[in-house]
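What follows is a set of structures for review.
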Structure P
Amino acid sequence: MNALGRIPLALLRSTHPWPALSVTVIAVLLGAFAGLETWRIVVLGVATALDQASVGLSNDWIDAARDRATRRRDKPVALGRVPVQLVRAVAIGCAAAALLVTVPLGWAAVGVHAIMLGAAWSYNAGLKRSAFSIVPFLVAFGLVPVLVTLSRAEPALPGWAAVGAGALLGGAAHLANALPDLDDDRRTGVLGFPHRLPRPALIALLAVLLLAGLGLLVVAGPEFLAPAG
């Protein structure tokens, strides 16, 4: 494959495509479950895909030096297959596009989406190295149901159980994501919330957050995305 073909593929890999796809599918399914019109579901899906691409790209751009130091073979930027400057530009472009695409869903949805993006980018920009690294996950995942219900023709906030479940499952996702890279992260100075816990305690907390999040969904029942009140 020539250079022109390799760069788009490297950019795609830098978006962290599988996690991005997973979050996008969840948003689309929640949109369908909440009864959004088809065009609103499509807009929600495209906006989510763009924001997830921006988060993955910003991660690889900001962590390029660290990824080189740990010899990450799964990071195209660390392998020199795509310029850091290009990854940065596309990350910023995807973030801006994500918010622009959200506009037809209403300004409330745009505002919530901006907070979600800000939380995710704040993690990549430095919070991942602090004891508060879990906070962006609690915020961003907790707001997913809010973004969905504000995307309705008649916007409304979801019940507390949906927000709580999203936040708890987001916290669990953070811990699960950190587990495989704990040693590499510590060697390069990343001491986030998961890195400050003994491994057994980390695994136990992961299980608690996961079960609590799922438990909230069970308690809320099939109407968990119904308007609050």
Structure Q
Amino acid sequence: MTATLPGPSTQVEHTDHGTLKVDSGLLRYDTRIRRRPTRTVMVGHVPIGSNHPVVVQSMINEDTMDITAAVAGIRRLAGAGCEIVRVTVPSLSHAKAMGHIRQQLRDEGCTVPLVADVHHNGINIALAVARHVDKVRINPGLFVFDKPDPNRQSFSAAEFAAAGQRIRATFGPLVNLLKEQNKALRIGVNHGSLAERMVFTHGDTPQGMAEAAMEFIRICAEMDFHNIVV
């Protein structure tokens, strides 16, 4: 039996052996799994990247300020096989709570690495929480956040560069601290929170997401910091 799929002359044949035979020359995508060469990044005692196995990470949905509930949620994930756990840290109070969460986990024998998810204008939060976690996650579109101007029509090159310099000045202290503590950084981009200047410059395209990440990656590289996960 032969079936025609959407696309120019793409055919799938069911053979006598029950297998599916596709003309590979007509495939749009390469379905083989290929691992790109990457650095090994240590998140606590867990290595990721390079040739290490894929690591399972999840995030609790308990309130970080509820220390007992947060600890219980983290332990449930670790017990189910989760190897890294992320926790939302939207304020300095949440950063302080992370210290208590980590200590209680360690007192109970749970050593799963912890990640702090930092939000809007989060440099002070990130600096405060870094000593309590193994990795800090930032969002390039929110880390140095300016409220979008509904009347703006464009960004000049000078305005774009000035914003970049402000990012560098704000982000640099976190990079230095993570280097000193041998901690990791995750640069986590999503399209819904791209900085206004990236949207104006690159439009509604994947290029804007890539450039948002690359701006922070270049700063890290210039500061000789490479414990980065993207």
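Please treat every number below as a calculation from the coordinates, not as lab data. Nothing here was measured: the structure is a model prediction, and the numbers come from that model. Cβ atoms are built from the backbone, for glycine too; each structure is taken alone.
Assuming 22.4 is mean count of other Cβ atoms within 10 Å over residues 111-118 as calculated from a single structure, say which of P, Q it is.
Of the structures listed, the value fits Q.
One of P, Q was used to compute relative contact order in percent (Cα under 8 Å, 6 or more apart), and the answer was 19. Which one was it?
Among P, Q, the structure yielding 19 for relative contact order in percent (Cα under 8 Å, 6 or more apart) is P.
Same structure, new question: Which of P, Q yields 64 for percent of Cα pairs over 21 Å apart, as computed?
Clearly, the read-out refers to Q.
Let me ask another. Out of P, Q, which one gives -12000 for helix-only ellipticity at 222 nm (-39500 (n - 2.57) for each DSSP H run of 4 or more, over all residues; to 500) as computed from the coordinates?
Q
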